[in-house]
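What follows is a set of structures for review.
Each value in this text was obtained by applying a stated rule to the coordinates, not by laboratory testing. Not measured: the values here are computed from a predicted model.
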Structure I
């Protein structure tokens, strides 16, 4: 099953910086798309699948930063760069904020 087949929520293109923490290490990643289910980092050398990370990022128009836990669920092995991160245990208010942003972006594209 491809990663596209596993997606359960629509994704929208984004160009935002995400702070990714693996243990005490900080990585700055650029997100290429976002959904309520996760985020995709376009130009990164990925951590192994299954790696748990903490994420912090700012959605345009939202005053408070988003903080979430995630897990690496896919990588672009053929090109060596890119990683899909699935959000894990999102608090309801964070899930609602991401859903509102995604819905707004989909509406703006229509």
Structure II
């Protein structure tokens, strides 16, 4: 009845185990770390590229990415990566997965 209050997410929040499995099963996908460079240097998911969502060139760097690829996006807690997924979806990206709970829930 009040469906108009619900906003449909254009990305999927995924728990760590499923996120890891999806990465493994999705060839040619991109793992995107949207934390700061300092956070990224402290460790993250192997093979991730780092584009800081708080950086002034975030939108420009994301706009240069291939919109047809699948993106696995993460940050420390899942909030910034959720925002990044929202921004990316508005730019035409269709295959976006956000790591629920971010690196705080990544035991691998």
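The table for this structure:
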{"read-out": "Computed -8500 for helix-only ellipticity at 222 nm (-39500 (n - 2.57) for each DSSP H run of 4 or more, over all residues; to 500) - originating structure among I, II", "value": "II"}
{"read-out": "Ranking I, II by Rg/Rh (Cα atoms, Kirkwood Rh), for residues 57-96 alone, the structure that comes out highest", "value": "I"}
{"read-out": "For 24 (relative contact order in percent (Cα under 8 Å, 6 or more apart), calculated) the corresponding structure among I, II", "value": "I"}
{"read-out": "Rg/Rh (Cα atoms, Kirkwood Rh) from the coordinates reads 0.97; which among I, II", "value": "II"}
